[in-house]
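Before anything else, here is the set of structures, which you'll find just below.
Bear in mind that the values in this text are calculations on the coordinates, not laboratory data. This structure is a prediction, so every number in the text was calculated from the model and none was measured. Cβ atoms are built from the backbone, for glycine too; each structure is taken alone.
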Structure P
Amino acid sequence: MLAAAMDEFSRRPYAEVTVGDIARGAGVSQGLLAHHFENKHGAYAAVLRETRRNLGTLPDTRPDLPPGARLRAYWEGHFAYLAAHPDLALNLVLPHSGTPEAAAEFDAARRDGIRDMCLVLALDPDHPAVALALRAFGAGIDRLTADWLRAGQPFTVPVLVEAAVQLLAGALRAAPRINPAARVDEAVDRLEVRPPPASAARRSRR
């Protein structure tokens, strides 16, 4: 039933989905669905919780790895899940999708994600310049991911992961421009930012 609800809410706006749609998709009666979820809102809330759980969290990702590798491992799983569920990503997870409730759920997830990144990179999440830079990073990576999905995933998840690392490094380097007291050099070093391959660099100069 949860899978059927997730499928319905991924493909259509909340207002267009009925309890009957979910019940038919699950092959159960509306009464059984109501017993489990109470109503459509209950099913929707369960979908939001399950989606957030499936996206994973940084604290649960490979604490044995150094910071740069740990962030890459987390993003690998995160983006791979979105790639496997593009309708869900575009209609529930990414900005301007779903309902205000969905937006609030995933805004909270983004705030938690920023604090988790700060802990891994030994940054102060309450420093105004750092917080501003990381919010800009979050907006940028959401837009990049949405455009990537809408374009049919024209490059691989590992490429998207490295793009995320580069975007994060660039956002962090902007923080001292906002406030010179923001110390980010060590955090950028922990990211282990890698230069693009020589072939890619040659193509970019053409």
Structure Q
Amino acid sequence: MENKICTKCEVEQDINSFYIRRSRNNQPKSICKKCESIQKAKPIEIVPDLDGEIWKDILGFEKIYVVSNMGRVKRIMHRKNPTNTIMNTTLNSNGYHRLALTVNGKGYDRILSILVATAFIPNPENKPQVNHLKGKDDNRAESLEWATAKENIDHAWRTGLSKPKFGVLNGKSVLTEKEVLEIRSSKLTATEVSKLYNVNLPAIYKILSKTRWKHI
């Protein structure tokens, strides 16, 4: 049986321990299969913890993904996919940070704040939502709390995180600011204005009395 010395590890091995170069007259490669696999392996980056950072398994993804009290997620080292890097998040249509967790080739969409709250914040009253105390970009455990839908909405209005939309910014508006000003300055009767702008009469009265479109 023919032997060959690997130029990488310098160990003499059976020729079957080398891959064959099909494009070069079936000649064996200069380094052995073991050295080639090591050479092609992804480098493992050890991510340092933040000050006071604690990691816990993600419920349902134990021994695969972990989440920290600082709002970070990483896939723990696995022999088939050695990685320890922090996962990037994207924003969903509601502005919440989301990420996809993959198990056996299947992806699962998860909201970051819910992962953090589930791992680090007790929920004895089984409240259904996670409230951001300092805005949706702060996903640290200390900036989250479990809440009812009403508590979540009340907090958003109280802190100014949600603001009312006036005029054309309101998706239900059928008039423009220019048209509202025209209505208020019109010499026509309310009934005539109602027909002209195809707006019901009570709405015209509210515009004229400035109980609606109060911002202009």
When distance in nm of label points 7 Å out along Cα→Cβ at positions 30 and 174 is calculated for structures P, Q, the one with the largest value is Q
Value 1.17 of Cα Rg over 2.2 N^0.38 Å was derived from the coordinates of, among P, Q, structure P
One of P, Q was used to calculate helix-only ellipticity at 222 nm (-39500 (n - 2.57) for each DSSP H run of 4 or more, over all residues; to 500), yielding -7000; that structure is Q
Taking distance in nm of label points 7 Å out along Cα→Cβ at positions 70 and 118 for each of P, Q, the highest value is that of structure Q
Re distance in nm of label points 7 Å out along Cα→Cβ at positions 94 and 150: value 1.9 computed from one entry in P, Q; matching entry is structure Q
When relative contact order in percent (Cα under 8 Å, 6 or more apart) is calculated for structures P, Q, the one with the largest value is P
